[in-house]
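So, here come the structures, one by one.
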Structure I
Amino acid sequence: MKNIYIAGHNGMVGSAIARRLKNSANVKIITKSRGELDLTDQSAVNTFFQQHQIDEVYLAAAKVGGIYANMTYPGEFIFENLAVQNNVIHAAYEHGVSRLLFLGSSCIYPKEAPQPMQEDALLTGLLEPTNEPYAVAKIAGIKLCESYNRQYGTDFRAVMPTNLYGPNDNFHPQNSHVLPALLRRFSEAVLNDVDVVSVWGSGKARREFMHVDDMAAACVHLMNVDTETFYRDGFVNAHVNVGTGKDCTIKELVHQIIEVTGFKGEVSWDTSKPEGTKRKLLNTNKLESFGWKSGIPLDKGLQQTYQWFITERLEHLDKP
């Protein structure tokens, strides 16, 4: 029996990984809620690992948010993410965890990185200022895994997902990412007979969006790639981009959301608001070389997420 700890199992990515592993043979999933285990508390994390014989860790716990949240709470974003990943990764090493998968973010790459962004673009330029603290924390996590692998012979892997969406996403009106924020805004506009919806930016920025169930499938696949194959090019920049390999403009995304929600009014583009990097598309050649490719198209994923949102809206709508 393999004991697998999913850190952040109540979040969007962690819950998707749990669903993916639920019916796996000879697997016992170990979870702790935030109330049961504070991952920023080093002593508590160490005690937890002492009490459980953990074989693998999926480190999906993180403080995340969109442009507004990153700009408003930069101290919280860098501190909490550094604390969580440092505590879990070090405890995994201390207690002999055989394999760990750390989830980063595509924002680790420089603002002006060549598109689509390859893994070796890491640390080759300045970051996007609006989410720099979060990106710095995630870069530190990658390098922590890399450094422990080099010094201690661990097998701690890192994956860099593109923009994710799906069930259990954060639909907070200010602190969420662009896709759930827009899905909520247009859904409410339909329910409240609003004629005009305002959207930040010009709509020209390009983004890549991946359904979280695809992400979970990729994570489990990459966790099970044999060690020699995974590190065939060495430990430096051994992290793997996880995305669809396709992007769209925010304006195109809005049009798809309008189709899904049935909004009949007008869209107002507020160009006084920031819209972040002009383009963020991941190069997924490395991922595909490991034998995995995205399978959920955006239109299908949006429809499914919208149905989940409508069904669960009373319970989940205003969670931060």
Structure II
Amino acid sequence: MDTTRKALAATTLMATSFLSACTAGDDKPSPAAANQPIVNKDKWPNPTPTAGLAKGISLPLEPYMVSYADRVTIEAAENTLTSSCMKEYGFTVTLPKPGANPPPSDNDANIERRYGITDRDQATQHGYDFAPILKEHVEQNMPELTDVQVEVLTGHTKPEKPEPPKGTKAGEPYFAAPVSKPARAEHNGIKLKEGGCTGWAKKQVGMNEQDVYFVSDLNGQSLAASQDVTAVKNAVSDWSACMKKAGHDVATPWKAMEQGATQDNKPTKDTIALALADIGCKEQTNLIRLWAAEETTIQNKQIAANKAKLDGIKKDLGERITAAKTISTQ
């Protein structure tokens, strides 16, 4: 399951978002902001599902994961530090507000869809697709930074498309990843920080990515191990048999999700019918709560086997969040 990589992906993309959404001086409201707030907390995912078959379910590893609210808190603190750093070099920049485009789930556990879809009301309206509000994207369009501002911000030059490979004909398209060079050594007599102001800010309060990896890997391992538990295998088999009686030949809830997902995110009569049969068979077999219970047992064993490491991760995360809140309120 790819769900275990979301926190890492979000962290990796942060630096890119700075480049595409930062500006020097006054920023102009984006078109989306004219119709809705940049950050709408009503769109943020609940820490624990509040509806459907997964209502109230959580897994033991979740307290060691970074919640979406905590991630936003840390990113906001990084923004504060980054802006302060840029001022040292004579630049005033406006950074994109974190929390504008939340994911569907609060953390890596992705309880809402960890074992397939779980909400009948959502399935009735949207099948396997997400609700429109979860697909909205708030743009924070801002003018590009100057070359020197990019270097001070990131520690490297603006990414540029490299020269075409030798032998490429004039006008012939070619594909190559943008490349950048190390930034200048200093600006206004002040030495640039390693990794630029964004890199410096992340070092002050940013998440320990190795810790995120560690918990994410345990989370993925427990899901994989749960599929081999006899009780889960039997329940999935019963669910599949139920689906077959309803006219749908699918082996697992994930296969049903693959089959029901639409190319254009517009549910059809057939995909909604499949989704409702899926939910109904999960209700009949008690698949969701049984599976979560078995995985809970697995994760409790993981926690016991890695107690010192996980306790340290939890403590470190708590300290980073506390520090981030202090910075953001300064």
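Readers should treat all values here as calculations from the given coordinates under stated rules, not as data from a laboratory. In this text, all values refer to a predicted model and were calculated from it rather than measured experimentally. Cβ atoms are built from the backbone, for glycine too; each structure is taken alone.
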Looking at structures I, II, which one was helix-only ellipticity at 222 nm (-39500 (n - 2.57) for each DSSP H run of 4 or more, over all residues; to 500) calculated from, given that it came out as -13000?
I
Check the numbers for volume of the Cα convex hull per residue in Å³, for residues 57-192 alone across I, II and tell me which is largest.
II
Quick check: 21.4 is what I get for mean count of other Cβ atoms within 10 Å over residues 137-144, calculated from one of I, II. Which structure matches?
I
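Starting from the value -0.58, -1.26: which structure in I, II was log10 I(q)/I(0) by the Debye sum over Cα atoms at q = 0.12, 0.23 Å⁻¹, for residues 121-208 alone calculated from? Don't skip to the answer; put the middle values down first.
On the way: I: -0.58, -1.26; II: -0.70, -1.09.
So the calculation was done on I.
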Figure out for me which of the structures I, II the number 5, 21, 26, 23, 17, 7, 1, 0 belongs to, where P(r) over Cα pairs in 10 Å bins from 0, in percent was derived from the coordinates.
II
Of structures I, II, which gives 1.12 when Rg/Rh (Cα atoms, Kirkwood Rh), for residues 153-248 alone is computed from the coordinates?
I
Which of I, II leads on relative contact order in percent (Cα under 8 Å, 6 or more apart), largest value
II
Between I, II, which one scores greatest on FRET efficiency 1/(1 + (r/R0)^6) of positions 129 and 289 (r between Cβ atoms, R0 = 35 Å, to 0.05)?
II
Which of I, II yields 2.3 [distance in nm of label points 7 Å out along Cα→Cβ at positions 145 and 161, calculated]
II
